[in-house]
Structure I
Amino acid sequence: MESGSRQTVFGLGSWTDVVWLVSMSSTLLLVLLPFSSYIASIPFVGEEWGMTNSQAAVVFSAYLVGYAVSAAFLIPVTDRLPAGRVMFASVALIAVSNILFPLLAQDVWTASALRFVAGAGHVGAYIPGIRIVSLRFADGMRGTAVAIFVGAGYAGTTISYVFMGQLLDITDSWRTAYMITALVGLIGVLIALVHIWPRGAHDSGSKQPSGSSGRLNLGVLRHRPMLLINTAYALHTAELYLARLWLPLLLAAALVHDGKEAGEAAVLAATWSGFMFMTGIVGVFAGGVISDRFGRTMGAGVIFAASGAISFVAGWLVGAPPVVLIILGFGYGFATSADSAIYSTAVTELAPQNLIGSTQAIQSFVGFTVGAVAPVVAGGLLDVFDGTLGWGAAFGFNGLLAVIGVAALMILRRMPEAAGMAAGKR
């Protein structure tokens, strides 16, 4: 939104713009607070249900599958309906499914079904939210504004580790701890009810371009620059969620190897993982600023290369003193998250304006489908190989994903269409 002669606050726009962005971001942060509750609970849930590493990963990835499937059907609707309405309904769906998880989940299948529903809601809150924010703010502020919104989502999913870790230490069971995080998430629904729902039909971010059909348009698949940015995004998503699931469990294994009891190791690993992944909040913002200044492909490429390098090392440190893994984990949390907003912004710049919804749907479907597979592959490697070799193979696989992603970004950078990103900085 152009501010004209009005005072610019924090370089983003008027006070109205800033308050609006804070409300949008707070909603996403709070409703995603229970996201990592399952991950923190895996040592307890796995023992209760007798799960293998692969089964634990399936329950985790069910969330990502729900996200991917929902993306193909839900996001194109934002080409026709007010995105604010879609976002509010999705925020409510996330909250309800999170409350039901500790009440109804009894095994791999019931847990997977509930996480599938939560993932379906996540996409409806996240992607339309990015679209609303990106359309409200001008070119020079867009990357930063989107980064703040995306960073709020990361804040919710990472604070969750610390919050859940502490609750596991003071409550009687993982179900009680999970329910508390889910109830806190309801505050996000209340904010959305007050600030998003009433404005959903009129907000400038929800005005749709002419020619939108509300149906998925697969024509964007023939657009080579979109194919390349979606490839990089898919591999980024796979790397991110593999790390989100298995780094806390790697740290727990390292703590057990160092002499901690399994329960104590799980609580400590969840808490430390939350702090490590919190660096991603700063990372997302920094990535947005870097890409505004140096270009989308260069910014994302450098960040992706850094996270890939850490992946190749991390798994082999399971037998090292835990402090070494913790120090490395802070850098890993930053690097695996810092390029997230870059891909989201790049898509809105490369796609035809009347096909943004379809383009985001395809990006999300492909990205989260690949993202759902990667943690399960890593779990399979851990089931096949024992000890250090298993952890080294699982995280080495993550490093390989980064190598391919960087190559896709560098190819895109050389294409003339890339000049449409970041005001010509590619």
Structure II
Amino acid sequence: MIYNKPISLLIILSLILAPAPLVANHLPSHSAKTKELSSKAKTKSRKKVTKAYKKHEKRLQKAFKKYKKKVGKVWGKEAIIPDAKRDVTYRNNYKQRSIINYDEGVVKIELALKPAIAKNPLTTKRKLITAIKKAINQPPDERSIIEIAKRPTPPHSKRPAVLAGLVANIDDSPLTPEELTDFAEAIAAAMQTHTLTGKDGKKRVVISTQFKLVPDHIRIRAEKFSGSVNAYAEEHNIPASLIFAVIETESSFNPRAKSPIPAFGLMQLVPKTGARDAYRFLYSRDKVVKERYLYDPDNNIQLGTAYLHLLYYKRFKKIEDPEARTWAMIAAYNAGSDSVIRSFTGRYTKRNYPSRYSWRRHAIKKINKLTSEGLYKHLRRHLPAKETRRYLKKIRSRMGKYGNSPTLPPVEAGSLPPLKL
């Protein structure tokens, strides 16, 4: 006890008299602790959102399967569910459907009837006329596929019809409301029939007919969204012609486009990747972006254009040639940035590359040795997915018809606002 007091006093004095930097080295600063806690909180938040995305994605995929199974009970091998370019609406317990093919500009109406009912020509024609009128007057159905799988018939709505101004009359002029009844009767008169067996084992007679959309239906639909396209093109420094070409290729300007990937809306955004990255970039907030949000054309174009911006100005900023970087961006929009890298270096493995950064850097070096046309040809031959190789060609061929140059500006130091990642 006699020697403890002087030793304790000595320790206290040494701490008091120690230079400030020495004390600082032993005691972590408040700002360092705050940064560490903030980083941990962000990581925890990201993991929580990722978990929520996975859970929601499973629900969506389950709903698509459930929906297709219900359709298959009636339609058997002819079961069709909505996709990026086909808007499919079922009524009457899946026994009546309308299929709007935005790519081909054709609307098909089909009824699956009991053989006894189909024998009566007056009854079948009357049912078909009613179905044609309902399809033409159908307002947009922006429900989630989860809701549609539970109840296929769209709810009543006073919103304008999806096909307003788009249906071609017999002479190819836009159909007017006054002409609807005569038109429906004429189209119903051209009905065709065939039989099928549903997965429920029941035989049915299919009564079908179809009609066309006006010749310039794509231009008319594109013009509806030109305000949003031009505004976000300017905001994110992306050519409007490129955005229009992406929308046409992804959905043929179908704002309710849905596919089992799952992807939604005009620019077919995948909630857990492109939509999430773009939303976080725009709002500095990580959240589950659901399909109802993506069915809104303005929201979809804003996020889709922001994602193109991220790919061009962030993910591929090391590609020196602006046009070459454009081709890389387009391919990545369809299949992810890793698909572009893989076309040069193969799959990432720790055996071949010490890190994913070095894997990407190696590919970028190879890209920078090519001309823009050389990169385009390389991607057309070597992208992992055939779909993406075709996608690149489609975008290139469609950009010209929407006007201005597809070439984006080079990235110069200080020329862009900081990215909110």
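Nothing in this text is a laboratory measurement; each read-out follows from the coordinates by a stated rule. Not measured: the values here are computed from a predicted model. Cβ atoms are built from the backbone, for glycine too; each structure is taken alone.
I have 1.15 for Rg/Rh (Cα atoms, Kirkwood Rh), calculated from one of the structures I, II. Which structure is it? For Rg/Rh (Cα atoms, Kirkwood Rh), the value 1.15 is produced by structure II.
To which of I, II does the computed value 4.7 (distance in nm of label points 7 Å out along Cα→Cβ at positions 45 and 381) belong?
Details: I: 2.3; II: 4.7.
Comparing all candidates, it corresponds to II.
Which one of I, II has log10 I(q)/I(0) by the Debye sum over Cα atoms at q = 0.08, 0.11, 0.20 Å⁻¹, for residues 165-316 alone, as calculated from the coordinates, equal to -0.36, -0.60, -1.12?
Numbers: I: -0.41, -0.76, -1.26; II: -0.36, -0.60, -1.12.
Traced to structure II.
Computing relative contact order in percent (Cα under 8 Å, 6 or more apart) across structures I, II gives 25 for structure I.
Match the computed value 15.0 of mean count of other Cβ atoms within 10 Å over residues 53-60 to one of the structures I, II, and report its label. Walk me through the numbers on the way to the answer.
Working: I: 23.2; II: 15.0.
Here the read-out was taken from II.
When mean count of other Cβ atoms within 10 Å over residues 157-164 is calculated for each of structures I, II, structure I comes out greatest.
Out of I, II, choose the structure whose coordinates give helix-only ellipticity at 222 nm (-39500 (n - 2.57) for each DSSP H run of 4 or more, over all residues; to 500) equal to -27000 when calculated.
Values: I: -27000; II: -16500.
It was calculated from structure I.
Work out which structure the value 2.6 belongs to, where distance in nm of label points 7 Å out along Cα→Cβ at positions 237 and 261 was derived from one of I, II. For distance in nm of label points 7 Å out along Cα→Cβ at positions 237 and 261, the value 2.6 is produced by structure II.
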